[in-house]
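Several structures are given next for inspection.
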Structure I
Amino acid sequence: MFILKLRMLKAKKMIINIGIIIKEIAMECGYEYVQNFNRAFKKKFGISPEQLRNG
């Protein structure tokens with residue numbers, strides 16, 4: 001659980017501060033499939049990575 005929390009916090013920072021695509025962020029955080037990353041991110045933060053980036 002702690003590792004997942006760290007991955008999600010890293011991903012959130014990358015989405016906000018770095019202009020790379022979500023798929024690359026997912027891979028950087030250890031997810032092979034972007035759909036799994038999107039699902040885990042939304043479960044953790046209540047919004048999708050795209051919503052965070054655009055919002």
Structure II
Amino acid sequence: MKALLWFVLCAAIAANVSLNLMENNALHIVLSVVSGLVVLASGTGLWMLRREARA
């Protein structure tokens with residue numbers, strides 16, 4: 001599970017960086033928001049798994 005979350009996190013960060021090369025239009029904004037939400041969700045998932053492993 002952790003490996004998948006790390007992969008998703010890295011892919012979303014790479015997508016967000018590549019989105020900065022696009023023109024500013026509605027699609028750019030939507031994809032940027034989606035990739036940001038994926039980064040937050042996978043980061044939260046990794047943080048939750050870390051807390052469970054420590055307990």
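Only the coordinates and a few stated rules stand behind these numbers; no lab work does. Keep in mind the model is a prediction, meaning the values are calculated, not measured.
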Matching -0.51, -0.85, -0.97 (log10 I(q)/I(0) by the Debye sum over Cα atoms at q = 0.16, 0.24, 0.27 Å⁻¹, computed) against labels I, II points to structure II
Computing helix-only ellipticity at 222 nm (-39500 (n - 2.57) for each DSSP H run of 4 or more, over all residues; to 500) for each of I, II, the value -22000 comes from structure I
For relative contact order in percent (Cα under 8 Å, 6 or more apart), structure among I, II ranking highest is II
